[in-house]
Structure I
Amino acid sequence: MWAAPDAKIRLDSIPGVIAPCADGHLNELSIYRKDKTIAVALGRTHLYEGLGTEPVTALERAAACAGVRAAILCNANGCLRDWHLGDVMAIDDHANFTGISPFDGTIFLDTTACWDPHLTDILAGACQRRGSYGLMRGPEYQTRLETQILANSGVDCVGMSTVMEALMLHALGVRVCGMSVVSDLSFSAAPTDPSAVIAAATGAQETVLRGIDEVLSAL
């Protein structure tokens, strides 16, 4: 476990960033000073809050302006494969099914290298899984048919965050990698329990911290 942070601020004290409202998300940015300065956001804003993409990517834009060189994005997911609750997947690609972009105008971003290959390889060595992440807007979970379509399209896990942030960071020259925690089995007959999602994500803490430490050592 990491020691207590050297400093903490409210996320919504950063211009453009709003306080998170989803369960399990905190309005806090923790600062650690090891051999590097590390900022850890304990919450985020989601597309399903209906506020548009600017609040969703505000922290990423502020981070890039502050000189952040690399970002590790983490989330909880619904798994479309025969994996296990609490498995952690290193994200090596994504599919955006929302029809929404964080950009307007003639910003023709090359997304083929959005997920940094070297950093992703490092995370894959720490995680149980490696695969692709599909973004849905939410807030509802997908139907059985949508789950089948997503799985058949090559998506391994699905969620409601992370992709807008990754695209913005990539456009601003920040190296991006990510981990996604299996917190719901999408083909399960049981309905999705939001509290179980939070519990599974919490149980993956050791793997997530190991992945973060290994990426930091490589930077």
Structure II
Amino acid sequence: MCNLYSQTKSQDAMRHVFDDMLEEDEELIDDAGNLPPMAGIFPDYAAPIIRHRPGGGWQLTKARWGMPTPQVFLEGKRTDPGVTNIRNVASAHWKRWLGVPHRCLVPFTSFSEIDSRAAAPRNHPIWFALGADRPLAFFAGICTEWTSVRKLKEGEVTADLFGFLTCPPNREVAPIHPKAMPVILTKPEEWRHWLTAPVAEAHKLQRPLPDGMLEIVAEGVLEDAA
């Protein structure tokens, strides 16, 4: 699973790459505050997402990475650290968040998978991007507001949460992580389709990125600051 990614483009870049998706009467409201480049985003970190704005339009905001865990996996536990990657969208647990109001886009510039090859060092991260210049793209995400205990020292909190969908790996990712890769959206029409289409249509996007679109840009580090 992808449990580490980066987003190193400027806040302005995140706002304006989305312009191509907007219709004439739409706008993107930036409620995220100051968003510095994030070279290593780990589970439960607050990170930027683009989602539907209450009352209409779109919103650039922050949420914590990790959707609510299915109750069956929380028995006997005092905290819920969240689920970062969602594959089985047929599950009743996830179906409640698959509709248009809960879909979001998660901006990223690169993502990491642990190298599963036999000769690889233990816990050796491999970083993938759409190119050496790390162009901005989006994961297909879902989000919600939820009350839970994420960390004991925090106690019960109500927070905006997000996770993103996974799918079978493409040619570049499969040798490193043969089980899955994130669902990646690279075009304005894909971004809009994910955010606005009926469930059955939107989930046709839960497929691997075409072969040849990713490359390995770093390895063995916990941050990709390029």
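What follows draws every value from the coordinates through simple rules; no lab data is involved. Here the structure is a predicted model, which means the values were calculated and not measured. Cβ atoms are built from the backbone, for glycine too; each structure is taken alone.
Assorted remarks:
- Test item: Rg and Dmax of the Cα atoms in Å calculated as 16.9, 54, pick one of I, II: II
- Structure responsible for 2.9, with distance in nm of label points 7 Å out along Cα→Cβ at positions 120 and 136 calculated and labels I, II on offer: II
- Read-out mean count of other Cβ atoms within 10 Å over residues 40-47, computed value 20.2, structure in I, II: I
- Among I, II, structure where mean count of other Cβ atoms within 10 Å over residues 64-71 as derived comes to 18.9: II
- Structure (I, II) behind the derived value 24 of relative contact order in percent (Cα under 8 Å, 6 or more apart): II
- Origin of the derived value -9000 (helix-only ellipticity at 222 nm (-39500 (n - 2.57) for each DSSP H run of 4 or more, over all residues; to 500); candidates I, II): I
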